[in-house]
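Listed below are the structures to be examined.
Just so it is clear, none of the values below were taken in a lab; they were calculated from the coordinates. All values reported here derive from a predicted model rather than from experimental measurement. Cβ atoms are built from the backbone, for glycine too; each structure is taken alone.
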Structure I
Amino acid sequence: MMVKFCPQCGSEMVKRQIKGKQRLTCSCCGYVHWNVEKISVGGIVTRKDRILLVQRANNPGKGRWTIPGGFVEQTETLPAAIEREIAEETGITTTAKKIVAIGELPNPKQHDIYLTFQLDYCHGQIKKQQEEVLNAGFFSIEEAEKLPLADLTRQLLTHYSGDKLGIKQSKIAPQHANGFYLYM
């Protein structure tokens, strides 16, 4: 995303050398545009030893099954964002419990940051959002592994224990695939 005008005073942005890199700065007030980030969240929700998955209705990944999630709004907290996204996509009410993985895709135009939460199921029956979700349901790990899963969802599910659902402890060591780093 190219910033043409200063978000503080509205003057034209120009490139200047700052801390060893060419950065956009305001020609008038000196504002420095450091980065462009996009923050997204995903949620692992279990109920009776089954995990909530949604089938994407849009690209990227149309037709693939994934954990529910989406973008964080500018004015909301991370837990509020994932609880809202799950409710919007599936009609299920949840409570964020903890962060279980962090992913990132750094590139020159935008740094994508993705946080995966483990959530407690509170209540509700699945009522899918027609615009974003083709299908939704709770699946055992074995059933889920037979679905056409999104790559990130497949990676997250491999970190679940066999008989007992729960995130395995692991060190923060990036797993790299197609430029995407996942820390679990």
Structure II
Amino acid sequence: MAYREKVPDVGELSLVAVDPAAHAELLHGWVTQPRAAFWGMAGHTVEEVREVYAFVDGLATHHAYLILLDGEPIGLFQSYEPEADPVGERYPVRPGDIGMHLLLSPGRRPPRNLTGTVGPALVRFLLRDPTRQRVVVEPDVRNGPALHRLERSGFTFDDEIDMPDKRAQLAFLTRARFETDHPAPPAD
């Protein structure tokens, strides 16, 4: 278990490291859905998904987690150090930057606005390290719903950038903005 937090009115959110062999079929079912088109893995086989996450698992700079809500998998969360990622070649990386990707499962979605509900817990997980000062994201510019959610979540849009597989909208969420908008939850 990498992280656990009680999300009011939703349940217990936990993060567990992706096990490429054990989770490839589940992840394949998510990343190949039409609604996950921006994830860029629509044509992947189960074996290719396993290989991708085995590669990620071997990196010290990138991490993949299953998001569980009350023990049930609801999504995939990835973190990365921008200086060790193609995005870091496209903007001036600052000390304390940490990148993230989020894909919620296409199945049963517990509450409305699930992203807005679990998003703060995921950012708190990233900011547990006091040296982390800014969260970086780079969604596809065509992904309107994601851009809208990021804006509502306090991210500031920066330049559009060309990534190897997409035109992306660079956006940042500072620790100060996040902590102002999302005070720490009460201790259990």
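Numerical summary
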| quantity | calculated |
| --- | --- |
| Origin of the derived value 60, 34, 28 (Cα extents along the principal axes in Å; candidates I, II) | I |
| Among I, II, which structure scores highest (criterion: mean count of other Cβ atoms within 10 Å over residues 87-94) | I |
| Comparison of I, II - label where relative contact order in percent (Cα under 8 Å, 6 or more apart) is highest | I |
| Which entry (I, II) yields the derived value 0.40 for FRET efficiency 1/(1 + (r/R0)^6) of positions 39 and 135 (r between Cβ atoms, R0 = 25 Å, to 0.05) | I |
| Of the structures I, II, the one that 0.60 was derived from, the read-out being FRET efficiency 1/(1 + (r/R0)^6) of positions 127 and 159 (r between Cβ atoms, R0 = 25 Å, to 0.05) | II |
| Comparison of I, II by distance in nm of label points 7 Å out along Cα→Cβ at positions 31 and 143 - largest value held by | I |
| For Cα extents along the principal axes in Å, for residues 23-78 alone computed as 58, 25, 15, the structure of I, II it came from | I |
| P(r) over Cα pairs in 10 Å bins from 0, in percent, for residues 63-102 alone derived as 29, 39, 22, 10 - corresponding label from I, II | II |
| At a computed -3500 (helix-only ellipticity at 222 nm (-39500 (n - 2.57) for each DSSP H run of 4 or more, over all residues; to 500)), which of I, II | I |
